[in-house]
Structure I
Amino acid sequence: MPKELKSKDELQKLLDSATEIRIKREDDQAKIKVRTKEALYTFKTTSADADSLTKGLKTPIVEY
């Protein structure tokens, strides 16, 4: 069962240890799914925010 993150700080801590990042976009909203060795985490945000949060990461990013 995925765990939902509530703040950008929590998300940024997990982005470094992620094995894969998936972004699902609908209109102006985006859901970022972060897969780590321990669990799957989700974070809801705007589409522009998702771009700025994931910009420059070495982890593979899959767009939906």
Structure II
Amino acid sequence: MAKTVYDVLKEKIEEHRSSAIEMLSAGSATDYAKYRELCGLIRGLETALREVYDLAKHQMELDDD
């Protein structure tokens, strides 16, 4: 099965999210501001990922019709 644009986008967002989570868990947030920045980045990436999943699902439903 060929990758769709949604698959590629999901992979990229997941890579960025994993990287931010790894940075957070490694203790790279040296102060509270950096901690908040990383948490906000992770939250934003998770929101974007949900949107991409929803779009992909909607597109599959349209293709089935």
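Throughout, read-outs are computed from the coordinates displayed, never taken from laboratory work. Note that the structure is a prediction, hence the values are computed from the model and not measured. Cβ atoms are built from the backbone, for glycine too; each structure is taken alone.
Structures I, II were shown, and semi-axes √(5λ) of the Cα gyration tensor in Å at 31, 12, 5 was computed from II.
Taking distance in nm of label points 7 Å out along Cα→Cβ at positions 30 and 54 as the quantity of interest, name the structure among I, II where it is greatest. Working shown, then result.
Working: I: 0.6; II: 3.8.
That would be structure II.
Suppose mean count of other Cβ atoms within 10 Å over residues 6-13 works out to 11.9; of I, II, which structure was it derived from?
Values: I: 11.9; II: 14.6.
It was calculated from structure I.
To which of I, II does the computed value -6500 (helix-only ellipticity at 222 nm (-39500 (n - 2.57) for each DSSP H run of 4 or more, over all residues; to 500)) belong?
Values: I: -6500; II: -29500.
The structure behind it is I.
Can you spot which of I, II the value 37 was calculated from, given it is relative contact order in percent (Cα under 8 Å, 6 or more apart)? Label of the originating structure: I.
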